[in-house]
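Structures are listed in the sections that come next.
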Structure 1
Amino acid sequence: MKKPLIISIILLFGFNIFSQKLKNDPKLQKILEKETSGFGGQIGVYIENLKTGQFAAVNADTIFPTASMIKIPIMIGTFSHILNRKLKYDEVLTYKDSLKYDNGIVGSFRDSTKIPVSELIYLMESVSDNTASLWLQGLVKGERINYLMDSLGMQNTRVNSRTPGRSAFQKTYGWGQTTPKEMARLMKMLRKGEVFTPDASHRMYKTLGNQYWDGEGLSQIPENIKTAYKSGAVDRSKSEVMLVHAPHGDYVFCMITKNQTDTQWNKSNEGYRAARSISSALWKYFEPKSKWKLPDGYEKWL
């Protein structure tokens, strides 16, 4: 496949994210290893301080299910179509009952409801609407999204569902697959304006700053701190990627689990607890003088 101009531009920008020399942070590594010790299943985490280049990692190059985190690559694929003039950001589409996946917001539309592409993107990322996501994936196609991920240097981040040749991977990983390091780097590229163009990256990144699902890692970050975030969950896997605009410097964090022994669907799930605990530990590590804490009794709102 011949690379379109926009992808050639990506490759030129994309090399910049690897130019900073990264080095392991021993103290942070110990914290991370303590937080992940004894987990009932497999857990992978990647943390990077964007200001210093220091990082910590546990199973960060292991492939895990994405669950709804795959909606970030789907958004990137949608923006590729917009930039290549195959779609318009404000183009109005018509919903058909055949598109329904579940009873989310878009799946509850009446047949022939009109909705712009921009609102589908927002619903996909902010409330994680599955019907909106699969609708957009169907317009872009999984093969195209996977090609884009490869062009961005994400060799393990792939859409599996409804994508020719990916059925075996779908049986193992579900809708999509990635590694903690790759998903964190993808978020980092969006933050730095290195996906397609700075303005497109900014629009995508800003969309990830509006989240309904904020009861896990986000709950451990002060409400006045800017973040970008996406989470995912299936029975035996929980995941989230988050970039925090901390006062002493941005940091990115991705945690993914698989083969969890705890499959309960409530806030006591071990994967959810790990996300909250790791996020809390990171905030305290990067902002040791912060006196912020959750109000007493807030647990019931998680």
Structure 2
Amino acid sequence: MLNMPLNWFPRFLPVALGLVVCFDVVGCATTLDVMVSEPAPVNLGAAQRLSVVQSEGRRSAKESVIAMLQANARSGGYFQFADRSDEGITLRAVDRQAEIVGGKAPQAGDEVYVRVDVQGWEADSEERESKDSKGVVTTSRFNVGTVILGVTIGLPSGKAVVNEKEYVGRSEVDAASLDKDAAIVMAAQNAVYALLTDITPRVVRKSIRMDDDDEGQKSIIEVAKKGNLQVAFAEMQKYADANPSNVVATYNLAVIKDAMGEYVAAIELYNKAAKGSSKAWYGETRAECAARLAAHQALSE
């Protein structure tokens, strides 16, 4: 199993509003590419403050897990991390609602409360035999670590988005070079990695297809190619005003707005272009923009 280092976490980019725009040609299709953010499997909305408020289990194990969470938050650049486990706060989920008791200060509006219980923290030794091409048998000894974290997460809205969910980390190391303690630490890193992967938005590259059928728009597309989206939109708008029946210009206006992260305006333009064109992929691009809008809204709640 892959053993993740403490600095596993990639730097997070905010919800893209035209961030990292590039121009590409895929087959015969010209595309404008952007980096956009998508919600994690467990969507925490706009909250970016991660506070561990309760942890149960062996003291040394709890301290190790909290330290790993803190290190990843610092290196990842998305969550601000706080250890509030000594404030007497208790957190549990009841019918998908977070029941919170105690604490020196109330939960902030952008703060996520996390309870992390160390339910498993152990390592075993295993011997395995292997045979080479000549039939010679070799016995190897491994230390296998297993860490199980039980996690509950409560949002400021009072909703419990995670209810005692298990995150399991395992590792396997050569016993001749690494002991059982090392195997457990690596397993804990993997468990923390699984947790953070489940709750942290990711940044992905999306390609938005442009329509380059109109020669009169080639120079404007070149402007967009260089990442000058504001200038490209202004020039494309002038072209569309001078050619009000040109559906291609309307569509490309939508693409530029899409790349700028102005999804509502882009969808209106996509709808207008689709009504005046027989090109099926106009509607497909509009649907992709709608998905980006939904992701943006989910991360803004």
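No value in this document is a laboratory result; all are computed from the given coordinates. Just so we're clear, the structure is a prediction, and the values are computed from it rather than from any experiment. Cβ atoms are built from the backbone, for glycine too; each structure is taken alone.
The table that follows gives values for the structure above.
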quantity: With distance in nm of label points 7 Å out along Cα→Cβ at positions 180 and 268 derived as 6.7, matching label from 1, 2; calculated: 2
quantity: Parent structure of the calculated result 14.7, 45, given that Rg and Dmax of the Cα atoms in Å, for residues 148-259 alone is the read-out and 1, 2 the choices; calculated: 1
quantity: Mean count of other Cβ atoms within 10 Å over residues 60-67 from the coordinates reads 21.8; which among 1, 2; calculated: 1
quantity: Structure (1, 2) behind the derived value 16.9 of mean count of other Cβ atoms within 10 Å over residues 76-83; calculated: 2
quantity: Comparison of 1, 2 by percent of Cα pairs over 27 Å apart - largest value held by; calculated: 2
